[in-house]
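Engineer: Below are structures written as structure tokens.
What follows is calculated from the coordinates using simple rules that are stated; it is not laboratory data. Model, not experiment: these values are computed from the prediction. Cβ atoms are built from the backbone, for glycine too; each structure is taken alone.
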Structure I
Amino acid sequence: MKTVLLIGLGRFGRHIAQKLNELKHQVLAVDIREERVQTVLPYVTSAQIGDSTRGDFLSSLGVGNFDICIVAIGDNFQSSLETTSLLKELGAKKVISRAARDVHAKFLLRNGADEVIYPERQLASWVAIRYTADHIFDYIELDENYGIFEIPVPENWLNKTVGQLDIRKKYNVNIMAIKTKGRMKMEITPETRLMEEDVMMILAKYSDMQKRFHI
């Protein structure tokens, strides 16, 4: 369990709060608008109404005590930048800030953000790949080169072992796990046999997935 300071409770921030609640993390949620704070109360440990660009307000929250500070402000870049900078000045351990454009990301990283996320861009990539490939069940972007793909076992791999197929050498992909009827198997060995009901979690370059699986 981690302690999280979540600043900015628009749609993106609200979804983060809900997911953090599902994962049983302790969350202090902050927004300048009372109605947004009221909306997330069922999903957070505590919440406060306040202006995160004010140093005295942020200081009163004890930002250095949180494992993660997430700046999810999306409608005012100036506020996001000032909040990010103040958090770092006040001793925040890790600051993750939302960006809409590359230029925003550069300023955020220069002014205190440890990491930057692009929710709209990342969702766009997921939608484009997930829904233009008939045989991808799910997809997670890791970086500009690699992703994790959830796919069924190709017909010509059925009833063969990982060793027989020599998957890593021939296809340059790694099977991270196999899901069978909702149960996940993480111990993949050369003797692991691939069956029709299996779903594979594959770590690979996009270029290799396109080449080998016609995605």
Structure II
Amino acid sequence: MDRIPDPNVLFPNAYGTTCFLKNVITAPNISVGDYTYYDDPVDPTSFEKNNVLFNWPEFGDRLIIGRFCAIASGVQFIMGSANHRISSVSTYPFHVFGGAWAENTPPHLEQLPFKGDTVVGNDVWIGRNSVILPGVSIGDGAIIAACSVVAKDVPPYTVYGGNPARFLKRRFDESLTELLLRFRWWELEGEALVSVLPLLCDPDLEKVRQSLEHLLAKE
């Protein structure tokens, strides 16, 4: 088992630009799965400080990132407390400046629209300098093109890009996508995962389809 990368190390390879994110997270409302990494040539360990913006856990939203995600340099997650009040005539945050303004306005966080948790599935690749807005869900196996602004949910195994990010294409046909979502390879551990790595890296998708059907039939 010592041949298998350890998800609990900070820097998993010799390059020093990639860190396994779960090992640098301290905020109680952020969770990251095993083997998900952030790559940054300057300081990947400062992800929580530099890339998760306006995170006030008391606001109540969470950032949940699954396993085996690849997050490129400059990706930012905007949390819900970055929003402004939009239900009234003015969006200005008078309350945060105190004094008579605070006395005559509701508490700041209570005024903000609540978008819910931001959820990134498993095996998601988020391209360089993309921005993920509050309350968005990105499905398993999705790809976000570089410099995208993701404002709406992204289905599994699709490619989205642009500002705002829009659907570009499906990665696979419906039947292969369904097989992958049933197989859930990212839940495999140790040698069980090692045994399917050739399959996960095989560009012969018809062979992959047949192998998945065979493996799922054995369950």
Structure III
Amino acid sequence: MFPRCCPVCERPLKKGIGLICPECEKLISYVEEPVCIKCGKELPVTSGEESLCEDCRRKSRSFDWGAALINYDGIMVRSMSAVKNRHKKEYLDFYAKRMSERLSEKLRIMRPDALIPVPVHRDRKRIRGYDQAEELALRLSELTGIPARTDILIRRKKTEALKKLGASERQRSLEGAFEVIGKTKGIHRACIVDDIYTTGATVEACTRALQGAGIEKVFFLCICIGAGREKG
């Protein structure tokens, strides 16, 4: 068995130390209030409590609201890349645990009937060997007791890597990309689960598919969110 490694520095963890080096956790930029009341992105401290970020002022959002754990900075770019591209899905153990702890009040308010991961296309899943959002949702389900439903939403359309596209290009690329194939009976409130929120195009596309299948309330949780406050 390979040694468990720290999700930040990627060095093997010493026995009994937990899921991350104590020194490395101090480097993580956790999302702090005040945040956008729609997407959960950090806002300038002078913006007040009931504010929207610039993106959510400019764009109509179909989802009710969402929350994120960590600001997407250089540390997290490396860690999330390791999860997706270097088979380090065990790093999700740490992120799911911190999400269940730090976002527990958000989940309590959402009261979701199910956690629904953003699906990757079957070709990408075959190459990677797993879907990181699905793995995250399953871990969150174990920690929170909220059912993870991996049988509801699929990705029909194989899209170009979204990180290469601008906001409007992402939205066009994702039109019709997701489809509900599973039974949604008994699911009135759903929480989409993903690793990274940037422009919101992916969550928006998933939300529209779920709402089209009759789900009334759609929220989201993610590990990382882009463009938070700069820490001084």
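Engineer: Suppose Cα Rg over 2.2 N^0.38 Å works out to 1.26; of I, II, III, which structure was it derived from?
Structural biologist: Working: I: 1.26; II: 1.17; III: 0.98.
Computing Cα Rg over 2.2 N^0.38 Å on every structure in I, II, III gives 1.26 only for I.
Engineer: Where does the value 2.8 come from, among I, II, III, when distance in nm of label points 7 Å out along Cα→Cβ at positions 112 and 144 is the thing being computed?
Structural biologist: The structure behind it is I.
Engineer: Which structure, out of I, II, III, was distance in nm of label points 7 Å out along Cα→Cβ at positions 176 and 192 calculated from, if the result is 1.2?
Structural biologist: Details: I: 1.2; II: 2.5; III: 1.9.
Answer for the origin of the read-out: I.
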